Structure 1
Amino acid sequence: MIAVIRIRGRVGLKREIAETLDRLRLRKKYSCVVLPNPSKEKIGMIRKLRDFVAFGNISKETLQKLIEARGQPVEKSKKIDAKKAAEEIEKGKSYEELNLKPFFRLHPPRKGIESKKHFGVGKGVLGDNKEKINELIERML
């Protein structure tokens, strides 16, 4: 499972980048999407956006915390079981079937964002964060 978090805002974006962000449902800054079984096309979209988003492999525990804290129901009357929803998403069930919106709105990270990456050197959060995405998401809950 891959989690994608939009870090950069909307000002000065090229049309093709804005369209790709829109297709992944990353319409606002600090919004997050979890892709359970990303296809080859979705991975290509993420690679295209590597200078605008942070992405990496999300653990099951972090996904459960994310759903519990920031999961929004489509129908307000129905409750969401975070543990069950995390298992179903991992199996490949859609968010709509689980009464969840397919994106999560997060806070800016506590203790701020690390400095930007510059030509592949540095500690910035943009691009592939592998397993460190879990720490970033927990700081943003």
Structure 2
Amino acid sequence: MKQLEVYIDGASKGNPGDAGIGIIISQGDEVLKNIAQYIGKTTNNYAEYMALIYALQEALLLKAESLNIYTDSQLLCRQINKEYKVKNPNILGLYNQARHLAAGFKQFQIKHIARESNRGADKLANKAIRQAIKKK
């Protein structure tokens, strides 16, 4: 069974402001993909959800059967794990999409980690924002 570990982060400068996502996909000790993507002007929570959705799509494309996602967003983690309700109507559609994609794996879990443990994905998200701002 193909198992992947994925670290995700969404960042927004201004909240709402210029936003980016960072994703690190690995299998065991091997990093398969680093993704840094600018996603326009939006909020931090929206960016966190976009990072999750992008990561789920990439893992499905990589034909993963088992997926462990790590995020420093406690809100995102608790909403996906159904510990918190999604009250923001702008987030509800993203939440539904993420839950739908997660159902495509035999095993799926999302875990909250400390910000310090998520530096790689954070750097990628901020790199995407910096590169987009430079181009303006």
Structure 3
Amino acid sequence: MKTAVVYWSMTGNTEQMAQAVKEGAGESCDIFEVSSANAQDISNYDAIALGCPAMGDEVLDEGEFEPFFEELLPLIKGKKVALFGSYDWGDGQWMRDWQDKCKNNGVNLVSDGIIANLEPDDEMLEQLKSLGNSLAN
């Protein structure tokens, strides 16, 4: 099963999470910063992990990530998808909203979104590796 990890990161926390997902998914996984990802190409993967931190009023990054996600969303109906990201404040509302949007558009979320308050700890990185493994298998 071919897996893609696509992420946007400002501080490096979400990038660290993306690397853990890729590590868990193994050789069949490609990783992309959202600035170098093409929605049509990503939609050809069997499973997709998407990572974006909470921004502003607990929303996805509006400069690069959200436009990419909006283009990708109709192309991944029925696909295995996982969501992850980090936040500094709030209670994770951006992730709940993101999950709802995916579910309402027919996306097959393999788990609840994984969120880290600031930098992910070792336990969370192991959880992300496990997520990557389950996406790839």
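We did not get these values from a lab; they are worked out from the coordinates using the rules stated. As the structure is a computational prediction, the values presented were derived from the model and not from experiment.
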- Item | semi-axes √(5λ) of the Cα gyration tensor in Å derived as 19, 18, 14 - corresponding label from 1, 2, 3 | 3
- Message: As an exercise: helix-only ellipticity at 222 nm (-39500 (n - 2.57) for each DSSP H run of 4 or more, over all residues; to 500), calculated from one structure in 1, 2, 3, equals -11500. Which structure is it?
- Response: 3
